[in-house]
Structure 1
Amino acid sequence: MLIRFNKPFQVLCQFTDQQDRETLADYINIPDVYAAGRLDRDSEGLLLLTDDGKLQSRIAHPNFKLPKTYYVQVDGEPDDAAIAELTRGVALKDGVTAPAKCVRMDEPHWLWPRTPPVRFRQSIPTSWLSLTLTEGKNRQVRRMTAAVNHPTLRLIRYSIGRITLENLDPGLYEECASSQL
């Protein structure tokens, strides 16, 4: 079984929490499924869950290099040099990231409002990037954009392989076919 879930902001990618924060259990009532990979509590978007250990590994393990695309709202407007650095790999404390695909984009027209909203500063514009990675270092997208002086304000995972968020509202889930990966 493979489930695609649109994880809302501030929801933990686990089924229990001793601090009584929102978890997957507040949205998904299917026994014996587990997240294939993670999204930070302050990130939103596509999370896949499965009851199949081999499929979970295929989705989450970096050896399989399954592309994951993120829509990222950043502080400021990255210039061509920042885009080029994100594309060829960024030097982080734990090494240089693998090459990524990075393009400027308009704010998605289908985007839902976030609660609380992203802070607005009149003197500093924000912009959107589509960033596709084939590795998954801890908080990688946030660290990459910060390294090029454009901190992440909002992070939405749009796709894993060929599975996307399309037509899936925040907090909802549905079963999908692993052949879509």
Structure 2
Amino acid sequence: MPAAPQADVLVFDTGPLSHFAKQNWLGCLRAVVGRRRAVVPDTVVAEVQAAVPLHPHLQPVLEASWIEQYELTAEYEEFAEFSALLVGSDGRNTGEAGVLAYAKAHDAVAIIDDGAARNAAGRKKVTYRGTLGLLCDGVRDGLLTLDLVSELADQLIEGDYRLPFAPGEFKTWARNNLGLGG
């Protein structure tokens, strides 16, 4: 479900933040957020904090002044609902459950790439956007150039980020699938 153009709050999952931090592209993500609020629920904060010892590139996510950390409290019903759909006995997908709970409770846009989380969002009518879609919105809105997103996409792929095209193919993909770039 694509984000509404005027969405005021974007709530981020661990995956997009992790991959952007790993490749030193958090500043680009901040540019796409623009004047909107970027929020991470405490479930995502906990995942990032737990990962920092093995992945120190994540520390800037915790220190970014433009990313608001939010403790889920009143959203317990939504969190329980999404936890039942997503969280396994190993605790996987707790971050996604928190992101979707916040998005549903606050009419925010969930920035998620995980397939199970996207399915849950669709079932529960939560607006979501994938990272690639968010970047393409940035191109459409004139915040990013096709060349910049092409370079970014190649570096994300180098960092094991899964995208629907091979390195060097973003521009062709964007033209063929989105009509970007003429």
Structure 3
Amino acid sequence: MQKNIILLIGGPGTGKSSILNELKDKGFCCYPEISREITLEAQKNGIDQLFLEQPLLFSQLLLEGRQKQHQEATQEADKTVFIDRGLPDILAYMHFAKQDYPEHFTTSCQDHRYTKIFMLAPWEEIYVIDDARYETYEQALDVHQHIVDTYKSFGYDPIEVPRDTIENRTAYILNAIQNEL
């Protein structure tokens, strides 16, 4: 069976998690964003923003977690798995922070491929800063551009999801993959 591993990407606060929750409510297999877990765990240990304080450590933890998600997705009984962010996001954030990273980060992005990429553009009206999201809206715009550029550098052609209600954005994604479900 051909496995469809589909990503939702975009800068922070673009509605990825809300759409993923809607897909989950519709019965689809969905994997949440894991950077929030890493950030909240570091905060329990007294580090407010691990990515800002130790970007390489944060990114290595994220790399390991996303590799595990990808591997688990390939083993799922479901034909289609939706994931909130993928491995190239890690490189995009490192580019945003002007940080160097080991070659195995790039190799991992080349080795772990995704079937389709749906991109959600920044949307100021829904953007909110919270305990794990520290970027201003202007920084979110910059992060978003790094994300799009990084995915394109790995040969992906992200499909832009129009701004609309969560239900309509979810329907747009499902319509775009209906022949693969």
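Nothing in this text is a laboratory measurement; each read-out follows from the coordinates by a stated rule. Owing to the predicted nature of the structure, the values given are computational and were not obtained by experimental measurement. Cβ atoms are built from the backbone, for glycine too; each structure is taken alone.
Points worth noting:
- Structure (1, 2, 3) behind the derived value 33 of relative contact order in percent (Cα under 8 Å, 6 or more apart): 1
- Label whose coordinates, when distance in nm of label points 7 Å out along Cα→Cβ at positions 8 and 56 is calculated, return 3.4 (choices 1, 2, 3): 3
- Calculating distance in nm of label points 7 Å out along Cα→Cβ at positions 24 and 160 for structures 1, 2, 3 picks out 3 as the one with the greatest value.
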